[in-house]
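Multiple structures are listed underneath, in structure tokens.
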Structure I
Amino acid sequence: MALNLAQKKEVVAELADVAAKAHSLVASEYIGLTVEQLTELRKKARQGGVYLRVAKNTLVSRAVDGTDYACVKDTLTGPLLYAFSTEDPGAAGRLIKEFAKANDKLQPKLVAIGGKAYPGTHVDVLASLPTREQALSMLLSVLVQPATMLVRVLAEPASQVARAINAVGQQKSA
């Protein structure tokens, strides 16, 4: 069904709002997927914090103008499914990668993050990015390690004295 001008403006405004807040974008070809498969993909996208939309490339091109994703405007060709990561940068990559394993008709065409566009093969790199919780735990472990080492260094003289006293006590009792 064709969209009238008001509906097109609404789609562009919605996509522009999402693109302004999104962390990454994955555009994929979806030719050959059934309605049930697309419904399943949309359900997984909602659960994973990914905004998923099928839209005309001209509308998406207008929507991403002035955002970090303006770099993809020239490469939008063919019927594409757009996945914007709204919560963490790797969410869209993980969603598309996992779904493409079971459905070979879904082919990633391009990946955009940080104002740069990459080919669809970079979806694996995007998918390997840690979630927010994983990144925080890695940061915490890096911050805790020096404190742990300091405690060990400060405790070592006392433990050496205790071992020496214990060794002298064992020698005296033997």
Structure II
Amino acid sequence: MNRQRMRGIYVVEFAIIGLLLFTLLFGVLEMGRAYFTINTLDEVVRRGARLAAVCDIQDPDVLRRAIFNDAGVDSSSPLIGNLDAADLTLVYLDVNGAVVANPNDLVTANGFRAIRYVQLRVENFPFELLIPGFRGVFTLPTFRSTIPRESLGRHPEAGVVPEITPC
């Protein structure tokens, strides 16, 4: 066989095998990124619900700290670039699981005193693939954490509000 001709066959073989190898490599990297994103979103809702259960319901830093930002920092999450506090939905639930309409109301039975659970959700979060040639966006499922309320930043006695310390 001609040596020059064999060299051309090697190039064609490498092109075919290299394409498969790099596609597999990028696929493994994207699966790792997807698992990291899913686990981080799961931790964000767990952490945020826990903070909301123990911090004052009017504390604006609860959602910021849930996405791993410092208190007062309004940027996106340092772990997931396109995750903002606005992507989180925090609701307070009564004993039947219905949303408490006015959780700041300390007087009526349908307000603060009705809160029994805290729920934090992340819905319709987009995950963008970074594989060259296979660009696409997947919508991840809803991440939800519901936990029993604790102090909610208040004293256990009805109507007594202590000095609020930042969470």
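Here are the numbers for this structure:
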| item | result |
| --- | --- |
| Which entry (I, II) yields the derived value -18500 for helix-only ellipticity at 222 nm (-39500 (n - 2.57) for each DSSP H run of 4 or more, over all residues; to 500) | I |
| Structure with the greatest value (metric distance in nm of label points 7 Å out along Cα→Cβ at positions 107 and 123, set I, II) | II |
| Structure responsible for 1.02, with Rg/Rh (Cα atoms, Kirkwood Rh), for residues 11-50 alone calculated and labels I, II on offer | I |
| Winner on mean count of other Cβ atoms within 10 Å over residues 75-82 once structures I, II are ranked, highest first | I |
| Relative contact order in percent (Cα under 8 Å, 6 or more apart) from the coordinates reads 26; which among I, II | I |
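FYI, it's all coordinate maths here, none of it is from the lab. Note that the structure is predicted; figures quoted are calculated from it, not measured. Cβ atoms are built from the backbone, for glycine too; each structure is taken alone.
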